[in-house]
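What follows is a group of structures, each given as C-alpha cells.
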Structure I
Amino acid sequence: MGFRFLLLCLFLLVIELYAFQALRTLVKIKWALLSYQIISVLVLVFIVYSFMQFDRSVGQTKQTMFTMGLVLLVYIPKLVLTLVLIGEDVFRLGAGSVNHFISSNDNVTFFASRRKFVSQIGLGLAAVPFLSLIYGIFEGRYNYKVIKQSIFFPDLPDAFDGFKITQISDVHSGSFDNPEKIEYAIDLVNEQNSDLILFTGDIVNTDAKEMHPWLDTFNRIKKHEYGKYSVLGNHDYGEYVTWPSEKAKEANFQAIKNLYGQIDFKLLLNEHTFIEKGGQKIALVGVENWGHNFKQAGDLNKAAQHLNKEDFKILMSHDPSHWDYEVQHHEKNFHLTLSGHTHGMQFGIEIPGYFKWSLAQYVYKQWAGLYENLGRYVYVNRGFGYHAYPGRVGIMPEITVIELKKGKSVA
C-alpha cells in the first residue's frame, strides 16, 4: 500500500510540474503563477483529505462523488497537457542529440527552450476534456436518451411479432439530486407505451434507504399490459460497505429486494415466468447477479429448469460478462439477454450507427448496445443513473425500447 501511494504521489507530482511549465511558458505575471500554485496545492489537499475521510460503513456519499468529479476535472486535463509536453521533450531531446553530434557550433544549446505554441496546443487540447467533464456534471448525467432497437428472430412466436419491451437499468437512486429531471425521465418511460417493462438491476448504490425518497416517483411508471419485472444487480447486495453485523447486511438485502415490489416490479430470483399473448407464449428468465469479476449468485440452470431449447426465451442478467462466459453457448438457447452494469463507464465518444468508444470496451467485450453471436443476442443498457463520477460524457443515460420482430435480420 505504501509503495502504491508513493507511485501515485510521484505521478501527481510529474503532472503538476508539467502543467506549471506550460502555464509559465505563457504567463509571465508572478502573482498569477503564485496564485495557480496555491490553488493547486489547496485542491490537492482537499482531495487527499476527502479520500482519507471515506467511511466504509457509509459508502458513497455526495461528498465522495463531488471529490471524484473534482479529481477527474483537475487531473484529466492536466494529464493531456503533460502528454503533449512530454512529446515535446522527446523531440527536444532528439534535436539536442543531433545538434550535439553534428553541429560544430559550440554555442548551440543542447536542450532548446520550451516553445510557446506547443504549450498553447496542449492547453487547447486539455480544454476539451475539461469542458466535457463540466458539461457531464451539469447536463450530461440527466440527458436521457430513448434508444429504439428492432431485433429479428426466425423462431419468434407469431403473436409476439411487434412486441415492445422497455428496459431500464442501473438506477443508482442514492446518486440522484434533481427530482424534476427524474420525473422527466419517468415521463419518457411512460411515453413509450410498451407491452412489457424490464428493470435489470442496481436500484441503489448500497443502502435500501437511498430509494425511499424516490418511491412515489418510480411508482408513476404505468402498468404495462404484460407486466413489470426485475432482477438484482451487484450493488443490490450491499457488498461495497462494511456492515456492523451479518444480520444488518442481510436486513438491508431483504429491504432492497422489497424495494422492487414497492415500485410494482416482480423480482425474479433465479426463476422464470411465461408471457402469454394470442394463445402463444415466451419465457422470461431472471437470474441474480452473475459477473466474471463480481458476485456470482446467478444460477442459470435453476432459472431455466423445465424449459426446453425450443422455447423462445428472454433472459434478464445484470452483468453482460454472464452472456460472454455462460449464456451465449448455453444448450438451452437463450434468444435475447438484457443486461446493464457497465454504464459505458459514463465517459466516451458515441456517434450512433457509426462509432462508439469508451474505456469500458477494454474491460467488457459487450459494453453498450446490441451484440450477436450465432443468432443469440445481448443488449447492454447504458444505465439510467450514475455512480462514482457525478456526470456523463458522451455515453448518455438510456431508456431502451426493443421491438421483437419475426423473421431474419435485415442487417
Structure II
Amino acid sequence: MQEVSQVIREDLGKEIHDLFVSFDDTPMGAASLAQVHKAVLHDGRTVAVKVQHPKVQVQSSKDILLMEVLVLAVKQLFPEFEFMWLVDEAKKNLPLELDFLNEGRNAEKVAQMLKHFDFLKVPQIYWELSTKRVLLMEFLDGGQVNDRDYMERNKIDVNEISRHLGKIYSEMIFVNGFVHCDPHPGNVLVRKGPDTGKVEIVLLDHGLYQVLTEEFRLDYCHLWQSLIWTDMEKVKKYCLRLGAGDFYPLLACMLTARSWNSVNRGISQAPITASENTEIRNNAATYLPQISQLLNRVPRQMLLIFKTNDLLRGIEATLGTRASASSFLNMSRCCVRALAMHNKKNTCSFFRRSQISFSETISLWQISLHELILRVKGLRLASWVLALLCWLLPAPY
C-alpha cells in the first residue's frame, strides 16, 4: 500500500483519502505490471483503480536486455531454435502495455467498434483521474469465464458464453483487424446483467492489442474459410501467402489445434477426441524445431494471434465447448462479411456491388440454414444438406 500511495501521489498529486471515500487495501487482482483496487469516489461512483508497480518502468529495459542475452545464448547452444522474434515483440509491445493511457484508448476504441453486441461490457474510463501509471475505470464485477461453479450458481449457459466469445473475437480478427490479445480467464468475466438479467461478458485489460494489416486480415479470412469448408487447395495457397512455405500443414494444425488428418477430413465435421489431443501433444514435442522455424517465418502479426487462439481454446476446453460447429459457423459469417466489405470497397460499379451483396446474402443464408439443421436434425442430415447446398449455391468465399 505504501508503493500504491506513492504512485497515486506522484501521478495525481493527491493522497488516496483526498480522492476516494474508501479504498480497499487488498487488491482485487495483482500481476507483474500492476494491481487493481476497488474504491469509491466522493460522488458515489464505485471504481476500479489500476496502479502500476513503481519499479516496472525502470526494470523493463533490463528485462528485455536479459531476454535478448538468453535468447542469443540458446541460439549458440541450439542453432535450430530461432527465437529472436520473441525479443523483437517484447521490445515493441511492452512499452505499449506500460502506458495506461494507451490502454484506456484501446478500451474506448473496442467498446465503440463492438457496440452492436449488447452482451459485451467494457469498463468506462475516467480520464480526469488517469495517467500513464494510474487508470481509473468503471467497476464491473462478475465471475471468471473458467469458473463453472459460478455459472451454475447463477444459471449461466456455458454454450451461450462460448458463442458470445466466438462472435466477439471473430468480429475483432476478421472484420476489424483490431484484436484484444490477452483473453486469459482473469480478463474475461461473465455475469447476469443487473438491469436486464441477460448474460453479459466483461472484457478487461486492454493494454495488448494487435492491429492487422488489410492484406494479412484478408489472407487470414480466406485461410479460415478454406479450413472450415475443407478446401485443401486453398488451405495450401493461403498458408503459403502467410509465409509458411513447406510448413503449411504445420501452420494449419497450429491454428486449428487439430491433427493434419482432422484438417483433411474437415475440422467442423467432428469434435476433437482425447486420442487426438494426445497425438497433438506428442507431435508438438517432436516437431518443436519445425515450430520454431515456422514462428520465425510467419508475419509478426501472426504471433499474438497464436497466443489469442490458444487462450480462447483453453477457455473453451474448460467450458467443454471446444471446436463446436457453432463457433466455426460464426467465424465463417465474419469471414464472408469481411471479404464482401473489401470487395465492395474496391469496385465503383453499382452492378458489381449489388452482385457482391447478393452473393454475401446467399452465403450468410447458407450458413444460417446449416446451423439450423445442425440444431434440429443432427450432424448426419446437416452434412447431407450442406453437400446439396454446396452443389446448388456458390461457395461462401
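Derivation of every value follows stated rules applied to the coordinates shown; laboratory data play no part. Every value quoted in this text rests on a predicted model; they were computed, and no experiment measured them. Cβ atoms are built from the backbone, for glycine too; each structure is taken alone.
log10 I(q)/I(0) by the Debye sum over Cα atoms at q = 0.07, 0.16 Å⁻¹, for residues 37-276 alone was computed and gave -0.32, -1.33; which structure, I, II, did it come from? It was calculated from structure II.
Looking across I, II, the calculation of mean count of other Cβ atoms within 10 Å over residues 13-20 that yields 14.0 traces back to II. Here Rg/Rh (Cα atoms, Kirkwood Rh) was calculated and came to 0.99; which of the structures I, II was it taken from? Working through the options, I get structure II. Where does the value -12500 come from, among I, II, when helix-only ellipticity at 222 nm (-39500 (n - 2.57) for each DSSP H run of 4 or more, over all residues; to 500) is the thing being computed? Only structure I yields this read-out. Comparing relative contact order in percent (Cα under 8 Å, 6 or more apart) across structures I, II, the highest figure comes from I. As an exercise: mean count of other Cβ atoms within 10 Å over residues 221-228, calculated from one structure in I, II, equals 23.2. Which structure is it? This value belongs to structure II. A value of 14.2 for mean count of other Cβ atoms within 10 Å over residues 189-196, calculated from one of I, II, originates in structure II.
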